[in-house]
Structure P
Amino acid sequence: MVVARVSDSLRSASIESPLESYPRAFRERTEVDSEYAVETVESLAALVSYLPHWKRLSKDCLVPNPFYEPFFLLPALQKTRPAGRVLVAFVFKKSSQCPLTEELVGIFPIERRSNGILSLPRWRLLTTSLILRSVPLLTNQRPECALSAFLKWSAKSGIGLLEFDRVLAEGPFQHALVNALTACGRLPYVTGQSVNATLTRKNHATRTSRKALREINRKHRRLEELGDLQFRSLSETESLSEWQRWFLELEASGWKGRRGTAMMQSDRERELFMTVTRQAWARKKLQMFGLFLDDHPIAMKCNLCSGREGLAWKITYDENFSKFSPGLILELEHKMHFEQQSDLDRIDFCARADHPLCQRIAHEQLCLQRLLIPCDSLVSELYCSAVSFLRRIKRHFRSFRSKSEE
């Protein structure tokens with residue numbers, strides 16, 4: 001465990017939690033400029049000393065991201081093993097009026113990765129098969145300054161290349177990122193773009209087609225002929241542990257179980273699922289939905305919520321009923337449930353808009369991107385330019401080959 005010596009002057013002046021009476025156990029502190037400092041942490045035990053600041057920022061951040069909140073990230077780092085070395089960079093803003101007071105304005109979990117022999121090592125925002133969005137937690141007040149401080153710290157720390165994967169390409173985060181990159185004189189390289197399917201309350205202009213509705217309703221009636229069909233959501237009167245068990249068993253019964261990738265088949269992933277859902281439920285950040293036939297789940301869905309947005313984390317279904325499309329019926333029921341509630345403004349499917357299931361449910365779209373950001377390094381600049389050039393050649397080659405085959 002990393003334990004750092006911290007002077008009393010770096011403690012927060014206002015103590016709102018017993019943890020705040022202890023110094024922050026950072027690995028290294030870098031004074032970026034007169035206004036901002038970045039503290040890096042590697043050990044799980046040291047992260048606990050940041051919980052009071054971390055929780056406050058999570059409640060009032062620019063763009064919510066449940067995957068980077070303490071209830072998810074701490075057990076994720078404990079239960080799973082990221083491929084590379086992981087750091088969590090905390091950006092603090094100093095108070096001009098009280099030198100003893102510092103405000104946490106940004107949290108950046110990053111991982112050192114190298115994707116192959118010809119790939120330049122980089123630090124990227126932490127993403128895994130279970131962490132589906134990597135937007136950093138940023139303050140609502142001048143978020144571009146927090147991003148700029150992080151970019152400056154990266155250059156000072158000798159990080160040649162940053163990778164931002166699965167980050168939003170629209171909205172307030174994109175605006176803050178563009179302003180920060182401009183202020184720091186950095187030119188990002190877009191290496192990937194995708195579009196996720198979403199549901200929003202603000203615009204219901206898009207409706208599921210009549211043809212798709214007829215087909216879904218037909219399958220719905222056929223299921224009803226087999227028994228008592230019900231759409232349910234986890235409520236306070238039901239047992240969370242029972243829903244957890246149902247979900248894990250249902251996932252393990254399908255193709256993931258045959259491939260050996262079901263959470264039930266991995267002690268670490270099963271423990272992570274149990275811990276995260278339990279912690280999220282206690283904080284009113286969990287939604288679970290199910291399609292039940294004679295009280296037996298045949299399709300289930302798990303959402304993680306933060307602020308007024310929900311993210312679809314996991315979905316599974318019973319393949320014995322695949323000809324009735326239980327997953328599709330569940331999604332349509334979930335859509336109608338979402339349109340009737342008032343707690344959330346958006347649900348991100350965390351799946352591409354061209355996914356076969358998403359194509360059959362009316363939805364809106366959310367743009368995501370993957371960026372490479374050189375950090376004052378000529379080698380990184382040349383590498384990014386070469387990657388961009390080679391991608392263009394590859395696209396032209398594919399286009400030429402497809403035309404020649406025609």
Structure Q
Amino acid sequence: MTKTITICLFFTSLVMFSQTRFEKGYFIESKGDKVECYIRNLNWADSPIKVSYKLSLGDEPKFFDVNTVKAFQVNEGPLYLKVSGEFPVTQQFEKDKSSESQPKLVSRNVFVKRILGGEASLYQYSGNNDRIFLIQIGEHKPLPLLYKQYIKPGSNQIVDNKMYRRQLFEHLNCGNSIDIQSVTYEKKSLINYVQKYNLCTDPNSSDLEMGVGKRKGIKFGLTIYGGAQDYDFNYAVFGRDQDYDNEIVPKVGLEVEGILPFNNDKWSFFLGAFYSEYSSGFGRSNVGSPRYFIDINRLEVILGGRHYMYLNPNSALFLELGLTIDNDFSSEHRIDFNQDTADSSQQVRPVNLGSGLGVGYSFKRKLYLKFNYYLNQNVLEGTPVENELSRVSLLLGYKFL
């Protein structure tokens with residue numbers, strides 16, 4: 001338990017440390033001057049209110065907001081643009097909706113995030129328990145799309161006021177057969193509509209979606225790993241816990257990783273298969289005194305997610321979390337009595353489920369060094385005796401595809 005708490009605290013500290021990293025970006029002041037700087041990237045779920053930046057990495061942090069800046073961008077991530085105007089209150093996330101069908105308009109001065117760029121661009125505002133989409137044609141001021149969920153009078157039915165469809169027809173009408181009646185007030189649906197409009201007005205146009213360039217698919221890679229795994233087995237004998245000898249053994253494996261096409265390639269999922277062997281025992285050599293042995297041949301299959309935190313353009317720390325399916329074959333736990341008494345053996349479960357945490361370092365997404373800690377497992381089958389297998393590993397990897 002103490003080891004688990006210590007490792008969790010270490011991972012938490014690493015996350016807190018990594019999130020203070022500043023990434024290269026820029027902002028445009030209200031008077032129009034562009035300032036190159038380093039911006040603290042918090043991957044804002046809601047539209048940012050105050051943003052921390054440094055003119056150089058050695059400086060003390062400063063701050064800007066919508067009162068001093070009209071646009072900013074971190075790395076090649078989404079553009080954030082200042083918009084002042086009347087925004088609807090949609091009530092789409094509120095439990096207690098009103099029966100008023102017309103959206104209430106409130107004055108806001110906020111940053112909105114570009115989620116699709118082109119001749120016509122699509123932006124999103126998130127905050128105040130609301131989500132509003134905006135369209136922009138060329139360099140014109142972004143226009144909030146009006147929408148409202150309300151309770152139909154005389155019933156408990158929730159219906160939608162879809163005024164945004166009329167706005168799309170008036171402002172993004174290419175005269176083609178785009179079915180505007182099928183457009184919903186959702187990001188995917190609106191992106192699809194705006195993309196079709198841009199292609200209709202200019203068949204050679206190329207959209208910039210979510211600020212991550214033109215790559216929209218998952219980027220796969222194959223990594224080979226080699227290193228060491230530290231096994232420890234604990235077994236209760238006559239009510240007393242007995243630790244088997246720790247063994248550091250070789251561990252090898254392959255991993256397929258899929259890097260997701262958003263948020264600057266910071267998120268990925270992976271599927272790996274790793275092999276290791278463990279043999280250990282304890283006991284006295286006196287006649288009549290038993291010795292205890294365990295032999296494990298393990299193929300570990302792990303499925304999980306990974307988050308990268310850039311230190312600079314070439315280096316990144318990462319955290320990972322995964323679920324394991326541990327296949328133990330030709331594995332057993334046995335007791336040798338060294339006399340006429342028959343030996344005893346217990347089978348190791350052929351399949352053990354588990355989970356693990358990992359922390360590591362990546363150089364140019366080619367070389368990997370990672371440390372993994374796995375939650376302890378009861379691995380013996382058909383015995384009331386307490387037993388616990390623990391393991392940690394240190395692996396070096398090379399991505400060759």
Structure R
Amino acid sequence: MTKTRTPRVSRHVTKLFKELSAITKEKSIQFVSHDYVTGMGTKVRVFDYVVAAACNWKEPSAKEARGIMFEMDETNTKPLRIMCRPMEKFFNIGEPDVIDYNWDECQYYTEKADGSLISTFEDKGVLDMKSMSNMFTEVAMKAKVWLNDHPELKARLLQLCLDGYTANMEFVGPSNQNVLSYDEDCLILLNVRHNQTGEYVDVREIRKDAILRQYLTGVFPPTFADEKWANHIIEHAKEIEGFVASFPNGHVKVKTKWYFEKHAIRSAINSNREVVKMVFDENTDDLRAMFADNPNALKKINAFEMTYINRLEYLFTTAIEFKEKHKHLDRKSYAAVAQSEFVKKDKMVFDVVMTNYATMEHTELLESIKRFVQFQWRKVVPAEYAVHND
């Protein structure tokens with residue numbers, strides 16, 4: 001790993017920032033940006049996606065909108081550097097947006113850890129970490145507490161950041177359990193990525209590092225990696241979520257049916273409420289992979305996704321447009337107009353519009369809308385799948 005710090009401003013940073021800004025449209029539920037001030041007082045901007053199924057992943061740099069964070073200047077208008085670079089968005093075997101891959105070009109495959117993504121960054125010479133969304137989430141705080149008890153690893157991660165790299169890790173353990181069981185909380189190193197170029201450090205280099213290799217996830221040579229191997233893993237592997245196969249042009253997820261079943265993914269397709277929950281939790285990629293050979297199940301998943309997306313789009317644009325039109329009104333008058341327009345037609349629209357009366361960023365509005373939709377989940381069940389006893 002070359003120990004040369006990248007320039008604070010570069011053409012690549014500017015180009016990537018412009019492309020991400022271009023796909024972050026004000027009235028869209030595809031991609032969003034959010035501004036934060038770090039604990040050290042640094043202004044940053046994070047680009048992320050909202051609903052994966054609604055996104056056009058073919059837009060320039062769209063796959064980088066997965067928590068990438070830029071340090072901003074004092075005016076909060078220009079990027080100074082890429083401060084944190086998580087992995088780009090990548091997909092399961094069989095998904096429409098998966099990369100074109102050739103098993104003969106597989107470089108290696110790594111074991112998937114079953115927790116939450118945590119990525120490092122350096123802030124005024126101090127190491128910090130963030131989850132996919134930001135540095136203030138509960139899981140990010142838990143990871144920081146754990147890392148404070150491992151000073152040798154913490155010092156090594158800081159040096160990587162100072163050298164211009166992001167360490168992407170998975171925080172796993174009893175305090176952050178999904179399906180797989182871990183005896184204790186831990187950070188598992190997944191990969192190391194160069195902030196400016198986006199290139200990944202070869203795992204063979206990481207293995208040479210006496211500190212990092214202690215926390216590195218399982219890494220395997222591509223000796224047996226082919227379509228037959230992938231199908232065998234999917235069908236028969238137990239006690240594991242799966243693997244990530246790495247190619248020169250990106251990554252591919254290979255998840256096991258055992259994990260899907262333990263996650264109750266197979267049975268979810270029979271419950272409208274569970275399918276809505278899968279859509280809400282951004283887990284339909286796993287659901288779709290589980291039923292890749294079942295056209296009726298895929299049809300149902302697509303229908304639920306589109307109903308959910310259309311509902312979010314409608315609530316989002318309606319709230320913004322209503323606020324813009326009536327922002328001159330006091331709260332009482334604003335509520336009266338909203339009540340006359342929406343209460344009889346759709347009470348949820350009224351609730352959302354009133355929530356948006358106070359100044360609210362669009363990302364906050366979206367999160368608020370998602371909570372309303374989750375609570376009233378029957379409103380996003382497609383008519384052809386609605387049943388009275390669900």
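Taking mean projected area of the Cα convex hull in nm² from the coordinates of each of P, Q, R, which one would give 28.1? Present the calculation step by step, with values, prior to reporting the outcome.
On the way: P: 23.6; Q: 28.1; R: 21.1.
Value 28.1 for mean projected area of the Cα convex hull in nm² corresponds to Q out of P, Q, R.
Which structure, out of P, Q, R, was Rg and Dmax of the Cα atoms in Å, for residues 90-169 alone calculated from, if the result is 14.6, 51? Corresponding structure: P.
Comparing mean count of other Cβ atoms within 10 Å over residues 42-49 across structures P, Q, R, the highest figure comes from R.
Of the structures labelled P, Q, R, which one yields 10 when relative contact order in percent (Cα under 8 Å, 6 or more apart) is computed from its coordinates? Derived from the structure labelled Q.
All of the numbers you see were taken from the coordinates with simple rules; none came from a lab. All figures in this text were calculated on a predicted structure; none of them were measured in a lab. Cβ atoms are built from the backbone, for glycine too; each structure is taken alone.
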